[in-house]
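Next come the structures, one after another.
What follows draws every value from the coordinates through simple rules; no lab data is involved. The structure presented is a predicted model; accordingly, all values stated were derived computationally and were not measured. Cβ atoms are built from the backbone, for glycine too; each structure is taken alone.
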Structure P
Amino acid sequence: MCNVAKPVIEAGGLMPLGGSEMTGGYKGYGLAMLVEIFCGILAGSDYGPNIRRWKSTERVANLGQCFIAVDPDCFAPGFVDRMSDLMDTCRNLTPAEGEDDVVLVAGDPERRHMNMCDKKGGIPYHPNQIKFGVELAKSLKVEPMKIITN
């Protein structure tokens with residue numbers, strides 16, 4: 001067992017996906033295979049080594065997508081309460097050294113961003129986006145966007 005993983009494993013912790021079998025590395029392989037099956041094979045799209053290389057434009061990418069709807073009521077009862085408990089458990093974990101004061105779960109960063117946009121009264125843009133928009137408007141001879149600064 002790897003010296004770095006030993007304290008985590010002995011304390012009952014989970015290691016991230018990937019790596020050796022001792023730390024659950026095979027799970028990453030299995031999840032990757034599911035993505036290939038759902039988004040490539042089932043979708044009738046390219047998969048594995050058949051996928052077009054990044055930035056290659058000699059052929060259509062032919063990338064598939066898969067959307068799955070799951071009714072949690074078809075499984076064990078109490079989904080909402082159990083899921084809320086899991087989210088609260090994760091949020092109450094001690095953050096990694098040097099990280100924010102709280103652990104975030106899926107959706108938390110987006111909610112923070114939405115709250116910030118609501119407080120500012122809109123979506124803040126990077127100065128380069130504003131500059132590009134103004135220059136594009138000039139080149140197209142159309143009225144530039146109205147810019148509000150706060």
Structure Q
Amino acid sequence: MHVKRNTLLLLACLVWSAAGFNILRIGLLAYPAHLTALNVLLSALVFAVFQRFIFGKLVKKHTARISAYSEERHFFLKFFDGKAFAIMAVMMTGGIGLRVSGLAPERFIAVFYTGLGGALLLAGLLFGRNYGKAALAGAAQTNFVQKGE
């Protein structure tokens with residue numbers, strides 16, 4: 001299955017938004033028993049660190065990579081490279097393992113998952129924004145060419 005280059009950004013948006021929403025949901029469901037000002041600040045810190053140093057850079061890197069493709073159509077899984085898929089697999093395995101093993105206390109799940117899920121969800125939304133920009137630019141280019149200007 002091959003898709004248009006810009007559709008890869010939409011696929012990244014959907015995958016990261018779904019992952020972020022799910023992790024954020026898990027964190028928020030665990031939060032009521034642990035709702036304190038300190039925990040909210042810790043969640044905000046987790047969010048800021050992951051967004052600034054990991055997911056924000058990931059969005060920029062993969063948007064630039066996809067935008068630089070010269071061919072118009074690509075295999076649908078090319079929205080990420082091997083390293084990004086490995087990161088996602090390690091995060092999913094680690095997260096599921098932590099919850100299933102019971103090694104992580106519920107307070108940790110509430111605080112960490114809320115921050116991490118929020119950062120993941122924002123990364124997905126940023127991919128969606130980049131898809132929208134690319135789609136609008138493509139439509140404007142097509143319109144420009146059709147008018148013969």
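Comparing relative contact order in percent (Cα under 8 Å, 6 or more apart) across P, Q, which is largest?
Numbers: P: 8; Q: 55.
Structure Q gives the largest value of relative contact order in percent (Cα under 8 Å, 6 or more apart) among P, Q.
Matching task: 0.60 is the computed value of FRET efficiency 1/(1 + (r/R0)^6) of positions 58 and 106 (r between Cβ atoms, R0 = 30 Å, to 0.05). Pick the structure from P, Q.
Values: P: 0.25; Q: 0.60.
That value comes from structure Q.
Can you rank P, Q by FRET efficiency 1/(1 + (r/R0)^6) of positions 66 and 122 (r between Cβ atoms, R0 = 30 Å, to 0.05) and just name the one with the largest value? Let's see the in-between values first.
Numbers: P: 0.30; Q: 0.95.
Going through P, Q one by one, FRET efficiency 1/(1 + (r/R0)^6) of positions 66 and 122 (r between Cβ atoms, R0 = 30 Å, to 0.05) is largest in Q.
Quick check: -26500 is what I get for helix-only ellipticity at 222 nm (-39500 (n - 2.57) for each DSSP H run of 4 or more, over all residues; to 500), calculated from one of P, Q. Which structure matches?
Values: P: -11500; Q: -26500.
For helix-only ellipticity at 222 nm (-39500 (n - 2.57) for each DSSP H run of 4 or more, over all residues; to 500), the value -26500 is produced by structure Q.
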